1. Supply the structure label, taken from P, Q, corresponding to distance in nm of label points 7 Å out along Cα→Cβ at positions 16 and 152 with the calculated value 3.5.
2. Rank structures P, Q by FRET efficiency 1/(1 + (r/R0)^6) of positions 24 and 112 (r between Cβ atoms, R0 = 35 Å, to 0.05) and report only the one at the top, that is, the highest.
3. Ranked on distance in nm of label points 7 Å out along Cα→Cβ at positions 8 and 96, which label among P, Q comes first with the largest value?
4. Quick check on the output: 21.8, 66 is Rg and Dmax of the Cα atoms in Å, derived from one of P, Q. Which one produced it?
5. Assign the value -14000, calculated as helix-only ellipticity at 222 nm (-39500 (n - 2.57) for each DSSP H run of 4 or more, over all residues; to 500), to the correct structure from P, Q.
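Each reported figure results from applying straightforward, stated rules to the coordinates on display, with no laboratory input. All values derive from a computational prediction rather than experimental measurement. Cβ atoms are built from the backbone, for glycine too; each structure is taken alone.
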Structure P
Amino acid sequence: MKQTCGKPIPLGELLDYLKGELPESGDQEIESHLFRCAICSAEAERIAGLLTSIADATPTILSPSRFAGLEREGRIERINAMTPGQTAEVLYPESGRVLVHRLGGVDLSGARRIDLEVSAEGGETLWHLEDVPFDVDRGEILVVCQSHFAEMFPRDIVFSVEVASADQREELARYTVHHRLA
């Protein structure tokens, strides 16, 4: 039976252990402690579950590498490739899968920072995302759409891609998407 100790593992060390970032000697010391201490063992399990949930979460804007990972996992149901000024009608994806809007056709080669404004088609700004990941080589921003968005947001959305500097933003492109239920 495990016994409890009076000296818990510092959170930073526990996180490093769970991420596999400790030297082998540190791993052995923490494993030995976790084997003996029920309190620290339970905390390690709780944090490991949280780290797994965070790693599995799908962000709203994808980096090219995260997009490739979702493709490998088979989580992308559909890709909606768009060019500036285009209006597209798409179906919400099935639960558990995602639709990816490829907002492309823009020269991003000189951009240091890209912002994305998401608005209802009528003009109301829903949110403004600053410094989003973008693919310079392909000239695109990858936006995720999930089935539960149908209950959270208007179905007709306008994405405005903006290049941003310290004191101003300039719109590069606008894309309109009409989301429909299957």
Structure Q
Amino acid sequence: MLEDLIISKTRVKILVLFFLNPGKIFYVREMVREIGEEINAVRRELAHLEKAKILKKETRANRLYYSFRQDYPLYFELLELINKTDGIGKEILKQRAKLGKLKLVMLSGRLVRGKERGADEVDLLVVGDDLVLPQLAQIVRAEEVRRDREINYTVMTEKEFQFRKKRRDPFILKILSSSRVMIIGDEEELVG
């Protein structure tokens, strides 16, 4: 998916590494191990991304570390795009037919930014009918292992979601007022 827009597969892998680990810094050999590409290809792409002011570098203890510049103008758009095309977003889209009739799927903004959630917040909301919960639980578990973090998710039928939204249920209102990344469905439909 993202590979359709960005020609360099090494660049895509570097971007995915940074965006699925927001706020983390990496040194070159660590990136080579994580993404499985040749060191020269990684260095070439890092130089390109640094020149474009997408990445910044700093030296620490004889190692050169790179981090993504959050002041880059397209940072949040890329963050959303990568979370839709990789990780849990990719798995949900890939297994959509096996999961049931999905109407709306959203990730919380806090999850995609790598921030801790509050005690009563949801990381993933799935709305649909005839949902296959064991299949969804398997996808969530795999993402929890990858992120080394528990993912709090809620599943509702479309009817239940509309009913609770109409009744102005505080739980639903909190979800609707939070930042989010839509994986499936229209944000206007979610909020409206």
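1. On the way: P: 3.5; Q: 2.9.
This value belongs to structure P.
2. On the way: P: 0.30; Q: 1.00.
If we compare FRET efficiency 1/(1 + (r/R0)^6) of positions 24 and 112 (r between Cβ atoms, R0 = 35 Å, to 0.05) over P, Q, the biggest value is for Q.
3. Values: P: 3.6; Q: 3.1.
If we compare distance in nm of label points 7 Å out along Cα→Cβ at positions 8 and 96 over P, Q, the biggest value is for P.
4. Working: P: 21.8, 66; Q: 18.4, 59.
For Rg and Dmax of the Cα atoms in Å, the value 21.8, 66 is produced by structure P.
5. Details: P: -9000; Q: -14000.
Computed on structure Q.
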